[in-house]
Structures are given as structure tokens and as C-alpha cells.
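As C-alpha cells, here come the structures.
Here, each number is a calculation from the coordinates, and none is a lab measurement. If you're wondering where the values come from, they're calculated on a predicted model, not measured in any experiment. Cβ atoms are built from the backbone, for glycine too; each structure is taken alone.
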Structure P
Amino acid sequence: MRRFTTTAALVLGFVLAVAGAAVARPDADPPGQAKKTGTTTIQLVTISDWHGQLEPFDVDPGAATVLGGGAAFLKVYLDQARAANPNTLTFMAGDSFGATPPIVNFFDEAPAVEAMNMLGISADTLGNHNFDKGVAHLQRMVDLADFPFVSANLKGLEENLSGVTKRVFFTVDGVRVAVIGITNEEAPELVFPGSFGTIEVTDSVEAADKAARQARNAGAKVVVILTHKGIRGFNTGGSAFGELVDFANGVDGDLIDVVVGDHTDFSYNQYHQGGKVLAVENRSKGAQFSTIQLTVDRATGVTAKSATQHTPTIAGLTPDPAIQALIDELNAQLAPILGQLIGSATKPILRSDSCGRADSRLCESLVGNVVTDALREAYGTDLAITNSGGLRDALTCPHVEAGGFCPTPPATEPPFPITRGGVIAVLRFGNVSTTTTLSGAEVKTFLEHGVSSMPGANGRFPQVSGLCFTYNIEASVGSRVTSIVQQAADGTCTGPAIAGGTNYIVASNDFTLSGGDGYPNVISKSTTRNIMSQDLEAYVVANSPLSPTIQSRIVCADPNPGSGNDCPAITAP
């Protein structure tokens, strides 16, 4: 049996051949092929924000359980699409690894790239999470890939990474297709300082237009942008907003045909600039994929385009045997470690928040309360704050989406088991618990930043312990927090007000206190402690069965309902 290790030098030896339908490679048509005329149909298959989701998961938590995604099942769908139209290119758009479940993260993320090779990915770009472990680790992942990575808006790229280019060309049925990558501008603040080396992210629209113009001059009849940008939500009128919308409206529609979005776990499929630009984003982790049909006149370019989005459920499908064998091997190695039961809970402790947001980025959440309570208990601090972007899964079985190694048969009523794998699934970045001293004024600054993107969901949204705060969503950014009080001993929001001139001991994580997600960088006056997941595990062991509640730690006030800048609706107690 092949044994994976976390040592990258050994991982490099494990390369599996791509099975199934033929996969297009850069400039793949044989040299000397006679020039074709007339029209053809080219298909693009796109997956967004995959995060190494090797295994199926519940794609609609809270509703009837529907298992979907999973690399072994996605492969079946992708092969079917490619068989229907051999003129197919298959893309991801960044964060295909990084923030991965334990089955990938424990093996230094190499299984994600191996699975992408087996899935037949044609090209990918770089998002913020691709840089989570720095450029040296990213280089190892690039070297493992059988496909190119592209990004056109990275200044200093060549001095830090080899094998990454601004664009790549494919020749598909006589048509030259240019694929250009774009990294999200805020990416450096979403990872540890220094993770980008000396790379600087430049203006995305300017870089995309320049690369597209050069591609057209080089004979491209189709230009596709893979961008790690997504929508942030929908206004009351139903129109979407966010970086993907701004980008699709901002680029030169006479140069660019399709924009593939990513990053924010939304389903989006709309035309921009009067139909010139088609922008598509899929639900994250393989919960959804798109097939984009392009009718192309070989002389003039794209004459028609459309996209269809699909939910790849696993019912009735036989998984791809090669990918399933890889998954089974990895699970066999991890089960004795991550399947250990460490505690239980009287209710499901989900990642979703009290507003029903699946990734806990709009409101208070049970998993956020448990994690921040664990931090505060571990170090006896006054307060605890953590970013919601660091909370990646449910804590309890069978609700953990990936890597919980839950017992079978699954629990259908309390107590709900908690495994070591569930803890690591929640805190999968390997962050270190960190304590610091902040004045009340600095605490307010942290909270102001945490709600600065509202009503748009953002990973900076804070989960807190030891305090309760209210913010006015209609107020200007930086002046939204209207009250902060300490929690009383019984957890109610009846403690004394946080005083601006008083110092408080605060527990958080090293990412947030180092300026991650744009928070103030106070790491120089902070003390790093234990691995954060170990603190959470100790809390679960000491306090099981856990019975967390939503305690109004975070309250949104809206003095002008219906204005479009509204508080998210509370959907759970």
C-alpha cells in the first residue's frame, strides 16, 4: 500500500495517471494540423473554491440530507460532460487547496493536487488560501500539478515562484483559447504576513485587460478569466453585489468572453455589459459545478454563450475507482488518530450561524461560541475574539462535513459525539492560540473592523466570548459599534461596560492578531500559546456534554429597515 507522509520530498513521488475521458492540455492540437473553418462548440466545466474536498458532504445543511461533491463522484460527472463534448476544458479558480479537511491537510495538501490531476483539471489560478503555508509550500504544490497555474496580476511572481504564468493557451478543435488568471487583491491580508514572499497583487481589471489584449494579438478567439473573486450577496431587489460583479462590469467586454468566479460560496450565472461577458460562480467545495457552452466562429470568435449549473449528488453513482482507492487509503491511515471520541454535546454544534449563513459570517454561531469560550477558559482571559473565517466545519457528529471520522451508525439524537477529527475539521489551519492586552478602545477597534463589511459576509466577522456588543448597520464603517459590555458569570449580557481606558486580557489566534483579515497587527505585544485545536479539544474533554446557546453576544441594530443596508434576519434560536 502506498503510504502518504507530511514530508513534501516524499510526497513528490506519488503521481497518478489521469483516467477516463481525454483531457485537453495547453496547445494540445497536433502541429501541422490543417486550419479549420466554420463554427464549433467549446465546453468549459468549472468548479469553484474546491478546498480539497475529497469526500462527499451534505450540500444543504438544515434541509433534507443530500450528499454531494466528493472527488470520486465529481470525476464521474466530469467524464460524462467530456464524453458529451470532447472539446472541453475543465477549470478551477483558486483555493483548490488551503483550508482543506484533515484527509488532505494531514498530508501537507498533496492529495488535493493528486486528485485534481486525476479529475483532469486543465488550469487553475491562485487564491488567498493557496498561500496559507507560504510560497515554498505553494511551489511544491505547483510542481505536483499536471496542469498550469495562471495569475496575471502578481508583481514579482518570477522571483518567488516558477511554473506559474500570466496566461496559457489551448487549441481546441482549431480554436485558440486563452485562459488568464486573476488573484483577489485582498489576498495578502487574508493570510499570515510574509506568506506572499515579495509578491504584490496588482489591480485586477487593469491586469486582465492587458493580458486579454495580448492574448487577442496572439490569435486567441476565446478569452476566459479565472478569477478568485465572488459575489457577496443579493440586495433586496435581487441584484447581486460583490467583487465578481464589479470585475465583470469593469473589464473590457470586447476582449473578454467568460469570467469564472470563486471565493464566496454563492451560485451565480449572469451576463454583464449587455451580454458581452458571462460571469459564473459555483457553490464551494464541489457542491455545484457549471457547464458553459460557447459557440465559436473560428474566424471571428464567440457568437453565443450560456451556462448551466449542476448539483453533483452521489445517489445511484459508482465512484471513480482510482480516486476512491486514494481516499480509502488516506482514511485508513487517519482513522485510528482522528476517530477517537473526546466528548459529546446535547445538540448539534454547527458551523452555520443564527442567521442561517452556512459559513458563520453574518451572526453569532454555536461553533463560534464554543471556540471562543475554549480560548477564554484555557488562559483565564477577560475576553476572546476570533475571526469566523477560521471556523471551517461543524464540531459534532454526524454533522461534520469532512474529517470527523464519526462513529457508525450515526447518532440521530443526543448525545452527539465529538471526535478529535471534528475538532481539527473546525480548526484546520493549525493556528496558535495567542493572548494580548488591549485597551477598551482597541477592543472597540477590533469589533468595528469585524462588522465593517456588513451586510456583506466576510471572514473577518468576529465570534466573541466574555463580551456582548451591539452595532448599527446603517452607521458609517468605523462608527458602528454602539455598546460593548462584559458577559456576566451566567453568560447574560449584563456585565459592566467595556471602558475605553481600561485594559483587558484578550485571547485570540495568531492569524487575527498578526493583522490577518485586515485586523490591527498587535502580534508584537502578544504571547503565543498552544495549538488552538488542542485548546478546543481540552475544553471539550473538560466540559462534555456541551450545551451551548445563542446568547445575543452580537446584536445588529437597524434604524432604517428596508433601506438595502439591512440586518440579517435571525433564523435560529
Structure Q
Amino acid sequence: MDPQVAAHRLNEIALLLEVRGENPFKSRAFAHAARTIGELEDEDITPLVRSRAIADLPGIGSTTLAVLADLVETGDSGYLDELRETTPEGLVEMLRIPGLGPTRIHRIHTGLGIETVAELEEAAKDGRLAGLSGFGVKTAAKILRGIAVLRETSGQLIHSLAAAEANRLRRMVSKIPGVNRVEIAGSVRRSNEVSRDIDLVASCSAASNLRSAAAKLPGVQEVVGADGNSMTLRMINGVHADLHCVPDESFPVALWRATGSGEHCERVIERLRDRGFSIRDDRLVDKLGKAVNDADEEELYRSAGLEWVPVELRENRGEIEAAADGTLPKLIRLEDLEGALHCHSNYSDGSTSIKDLAEAAKARGWSYLGISDHSAAASYAGGLDRDAVLRQHDEIDALNEKLGGFRVLKGIEADILADGTVDYADDLLDRFDYVIGSVHSRFSMNGDQITDRILKAMSDPRLTILGHPTGRLILTRPPYPVDVNAVIEKAAETGVALELNCDPHRLDLDWRWVQEARKRGVTIELGPDAHAPNEFSYLDFGIFIARKGWLEARDVLNARDADSVIRFANARKKPETKRPGRSAHGS
């Protein structure tokens, strides 16, 4: 039994239990078991289940073990079949509607007899949903917007999930006999924030066996096509993966073309053609019609009269011109970061003490960590009142006396209130080394209102960084209607840094706006928005987006040392002092 198939079945049970309104502890138990099984590297969990050794893993109890045993022996689950037969299929689809949870789905189903998304949409439009106890007109309108988002984003994956699935598939395909090399291509390789499918390119010496072997890979539900040496793998979790098999000598050019973007490749091919080169059967062909042996990506770009273009930049947004005249940026790397500034401890909604966060940050090789818990207005997130702030600062002072070669900075994520003021009185804000200002409420303001609110906050000289500037949650919540161009202009004028929030569900500021901000000389802060040490890894995803936005280390606030960060913050408080930044530069 493939662990991915088993995990998918367990997760399906968890979802069905939720929408039926059954015991939430039981649903969570199946969801926990699904995560545990899904993380197994084994290609076959049958021996573990039959020996009951799998019960030693976290989250595997007697009920989930019984389902796993059924899956191993019969290939399916009688319990799951029973749930499927007695649960309308449309209720599970409703779980994908942003903002609509299983409790409300259950109430909608029992209160209105609604069983499909189409019926839900109709009820939201004709007033029946608004009339249901606990809902109302605003909730009905929100659900309608969520249905629209569901339809628009159907089939897409955020980058963190797409990359994880792509790497899992790459490892599996690499084990197929006759596959010599396999790499991830497409939008995942270019580190796009969302992907509709996964592209893999493999060099194969036995392409004829690839289809049958791919059909047996763990988690593959169906193999579609096989046009030439290409095929689509439909995975049990709904992911589609396009697999392209080519001879070894064609691999580099095939990988380049499959990586894209299409517009970028077209521009390069035009330049190759102008210089007498062409691409034929995924080979670079010279002016005499001969294939250029051992041609890799560097040789391909060189033949086009270009510097090699980093994969993240291949979006036809000026990279061709920069590669032609030698002005491509020296893109930032993860190791360029000196520390992190957007982090939450257990003083507010984080799960870890300041000491443990600091030790984890120090172990990563950083020289400092900024603690930026929520301010008092964020009561839902355990926002700090004045006394809690003072206690936290005393704790940080004591900790800094003990940490050799490492420093904890006193930050805050202060709410930008509806009137544009920054939470806390000025005298308390002055106690922090830096202040992140973020919008966490009143998202329904119109464009002029939300823009004025943010611009007013950016005029406060105590504000150092504007946190997650557009408030988006990728594939879940659209950005609020802020005038991003005006925000960037204000940042350039005032010296406020804009955050690239690295939470993989946010990645906000969008990389297209990051590129524009860089052109105007705006400093960017890369914030993990970490609530536990393991979430420092969110910076891995943020770095990819920073690179897509053409950022160099000099563009990034937390690629500077702690003293430089504090000088940057203090410069805003003293208008007569020239802020430590850099001049604007183009792309």
C-alpha cells in the first residue's frame, strides 16, 4: 500500500467527518494520522501495518489502524465507503471555498438542505442564506466572493505545496530503470507563487517502458496521453504532472524550454535566429546546421549574446535587455541574511519563548533576532498591553547579557488602526528598536479609504516597516484594494521599508511590485512571520520571491547587521538625518 494513497484516504475520512458535524476529536485524529502517513518515505507500508509497528507512530490509534489494515488487505476502506455513500459530494467541495469552514457547511446543509456549490450560490443570491440563523447579508456576500475565488483558482497550488510535490515526484521518477536524470521545470522551477501543474524533464534510455513504470508510481491515479515521449500523471491528491522524456544529449535544452516562461524563451530563440543558430529536436544547432555538442543553458545564452539568466528572472520583464548589456542583478541568497525581524513569541500568539527562538536563530548562523509580537489592539492574537511590553523588554535585556555574539532586538507588530494611527502611544513606540505596522482589520474599506489609512501610518516617523502591505492570502483572500503604486511612492519618500512577508500563504509584497519598489530605491524587509522556530524556514520561500523581484543583498534590510537595522529605524525619527539606504536603480 502506497503511503500517499493511504494518507489521502485518511484525510478524506477526516473531511467527511467534519462536514457531517460529527465528533471533532475523531476528525482531527484522522487528519493527524494522514499527516503522519504522508510523511513516510516507504514505498509500501504493508509490512508496517501487518506487523502493527505503524501503531508506534504519532497519531496512529486503534481506529485509524483498523482503517489502514482494511486498506492494506482490500485496497479500500469499508468505513470510507460508508461515509461516501451517506455524505453529499458537494459538501466536501464547499470546504475549498475561502472562509467557509466545516461547522458552517454542516449548518447550511441541515438548515437549508443544500448539497452542492451551485445550490449554495443560488441561496446566497436569493436571500435564503442570509436568512439562516447566524449568517446574515454580509456573510452571504462573503460566501459569494469565496465561490468566485474557488472557481478562479481551481487546480492551482501555492509554491510551497507545488515544490514539495514536485520534489517527491522527481525522487520517484529518478528510480525508474532507464531514467538517467530528472529535474523540475516549469513554474515551480521559476519559483512562481502558484502553479497549475508540475513539469518534469527526464533523460531516458528506455522511454518505451516509461508509461507503464510511471503508472505504478506511488500516488499516481492515472497516466494520460503519452504523445511521443510526454505524458500527464494524474495524482490521487488532484495534482497533474507533465513528464517529458528526452535523450541525454537533448536534456539541457529540453529543460530550458520546459522551464519557460514561454515569452522569455521566444525572445531568446529570436536572438539565436538573428545570430544564425536554431533549436531543433531540443538541440542547439549552429550556423552550419550542426548540433552543438554538450550545449548547456550557459552555452545557449552565450550563443544568443546574453549572460546566463537566473531561472527566477525568466518572465520577460527586462531580463533579456539586462543580460544583453551585462546589468543583471547579483541576486540575494539565503546566506546573505543576518537575522529576522518579523517573529512572534509566546508573549502573543507564538508558541515559543524568546530564549528558545533566539537559540534557534543563533543556530542558523544569524547574528540577531527581532521579536515583534502583536500590539494591544490585536486582542484576538494576545496583543501586549503596556505592562507586558515592559516585562518583555526586561526579559530581552537580561537575555542579551547572556547571549554571546548574538542580540535580540525589541520590535513590535503594531496594528494600523482604522483612522491610520499606529497602535500605542508615542512614548511606548519610542521604546522599541523598530516598529512593524500592519493592517489586521477592516479589510472591507474601499480603495481610497484603505490607501489613505496606510499612507497616514507611513507618515508616522516611528514606523519602520509596513507589514504584509496588501493583506493577500494566496488562493484564499485577494489583496485589499490599496493603491500599491502610491504606497511604494510613499515608501521612497519617507524611508519606510516594505515587507516581503515570507509566509508561503502570503508572499506579500507580490514579486512584481517588489521589482517596482527596487527600481525606486525602496528598502525591502524579508519577514518570516514566524510563530515557532520551524517557521524560520519560510524565508526559504521568501528568498525565491525576493530573487524574482530582482533583489540584491543591499536592497534587503535584514541582510544588514543589527546596528544598521537600528540606524535605519532611528533615521526616520530624525528627519534632518540622511537615512541609511541606497539610491534608486533600474532593472
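Some values worked out for this structure:
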quantity	calculated
Source structure (of P, Q) for FRET efficiency 1/(1 + (r/R0)^6) of positions 430 and 470 (r between Cβ atoms, R0 = 30 Å, to 0.05), computed value 0.35	P
Answer label among P, Q for the case where distance in nm of label points 7 Å out along Cα→Cβ at positions 310 and 526, calculated from the coordinates, equals 4.4	P
Identity of the structure behind 9 (criterion: relative contact order in percent (Cα under 8 Å, 6 or more apart), calculated), options P, Q	Q
Given 0.99 for Rg/Rh (Cα atoms, Kirkwood Rh), calculated: source structure among P, Q	Q
Which entry (P, Q) yields the derived value -0.66, -0.87 for log10 I(q)/I(0) by the Debye sum over Cα atoms at q = 0.12, 0.16 Å⁻¹, for residues 86-237 alone	Q
FRET efficiency 1/(1 + (r/R0)^6) of positions 230 and 414 (r between Cβ atoms, R0 = 41 Å, to 0.05) - structure with the largest value, from P, Q	P
Label whose coordinates, when helix-only ellipticity at 222 nm (-39500 (n - 2.57) for each DSSP H run of 4 or more, over all residues; to 500) is calculated, return -7000 (choices P, Q)	P
Answer label among P, Q for the case where mean count of other Cβ atoms within 10 Å over residues 46-53, calculated from the coordinates, equals 28.6	P
If P(r) over Cα pairs in 10 Å bins from 0, in percent, for residues 454-533 alone is computed and equals 14, 40, 40, 6, the structure in P, Q	P
